[in-house]
1. Which structure, out of I, II, was distance in nm of label points 7 Å out along Cα→Cβ at positions 78 and 94 calculated from, if the result is 1.3?
2. Given a value of 2.5 for distance in nm of label points 7 Å out along Cα→Cβ at positions 30 and 62, calculated from one of I, II, which structure does it belong to?
3. Can you tell which of I, II yields 119 when volume of the Cα convex hull per residue in Å³ is derived from it?
4. Can you say which of I, II returns 4.5 when distance in nm of label points 7 Å out along Cα→Cβ at positions 126 and 150 is computed?
5. Identify which of structures I, II gives the largest calculated value of distance in nm of label points 7 Å out along Cα→Cβ at positions 102 and 134.
6. Which structure, out of I, II, was semi-axes √(5λ) of the Cα gyration tensor in Å, for residues 6-69 alone calculated from, if the result is 20, 14, 10?
7. If relative contact order in percent (Cα under 8 Å, 6 or more apart) comes out at 18 when worked out from the coordinates, which of I, II was used?
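Please treat every number below as a calculation from the coordinates, not as lab data. Source: prediction; values computed, not measured. Cβ atoms are built from the backbone, for glycine too; each structure is taken alone.
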Structure I
Amino acid sequence: MGAITYDMEITSSIPAGKLFKAFILDSDNLIPKILPQAIKSVKILEGDGGVGTIKVITFGEGSQFKSVKHRVDNIDNENLTYSYSIIEGDALMDVLESITYHIKIVPTADGGSICKNRSIYNTTGDAQISEEKIKEGKEKATGIFKAVEAYLQANPDAYN
């Protein structure tokens, strides 16, 4: 098994705590509501939402994939960090064993925040994943982030 690691950062005008609540803690409810074409539903299979919880994410009509199983690896409300892994599903494309994401929302001096995301693609055997596939994943993640940010800008009283 090999591992391919990518880091990305997205700057936002939304305060870190508010962004963490919406984008991380309530994403299972918020994202299907504002982007049903991307994520149709999120259902907990095991657990209470905390570390170790297993969820099935069903993608919307606009996705090339049907669903994935997602495991919550870490939640730290104080430090605004969240880690999870995609452990099953067609998005792994038979070349990935798993994808692990480490997200940290960092406050900025201007009252906004930076979302730092490290993605670790764990390949099966010596399989390779193309730069194009990784770029597609980054673009989708950025699109979801920007939709949550736009929702929070349009609804300033949400997630206070």
Structure II
Amino acid sequence: MTLYRVREAVAEDAVPLYELSANVEEAPHWPLAAWEAIFRGEGAERIVLVAVAENEVNSSEEILGLAVLTLVSDFAELESIAVAPKRQRQGIGGSLLVAGIVSASARGAQSLELEVRASNERARKFYQTRGFREQGRRAAYYSDPVEDAVLMELRPLKV
């Protein structure tokens, strides 16, 4: 099992975040410019978290996973949560989700919302076991392939 910690991302993480998102099938693959814009504070208020493994040999950090939340009024939206394929099923995604909930709550969010592909049973179960409830669907929300999104919400925010 890999030892890791969760921290807020910094501007120097833009390229590794871009690369990680490109290698995780379920994650949105945002262009590098979008990651850089987040760290310049452009657009919506976001919380960007990373799970990192410390490399004891040279003190460098390997990014194992990411979570991106957008704050909107009194709720937060989980835009993305992704873990490197070789690091999945080690608790990293759950740790990122808990850290996101804590951070969003500390910034005044009362609930956390998300969309997930209707066919992604693994992700839906992941969220359901953490207290999320299905709130509805968005028809044909996803493309390639076209598919409905299941809307889920955690209210009140709790870990």
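1. Going label by label, the one that fits is II.
2. Matching structure: II.
3. Only one of I, II returns 119 for volume of the Cα convex hull per residue in Å³, namely II.
4. On the way: I: 4.5; II: 1.3.
The value was obtained from structure I.
5. Details: I: 1.6; II: 3.1.
When distance in nm of label points 7 Å out along Cα→Cβ at positions 102 and 134 is computed for each of I, II, structure II gives the biggest number.
6. For semi-axes √(5λ) of the Cα gyration tensor in Å, for residues 6-69 alone, the value 20, 14, 10 is produced by structure II.
7. Traced to structure II.
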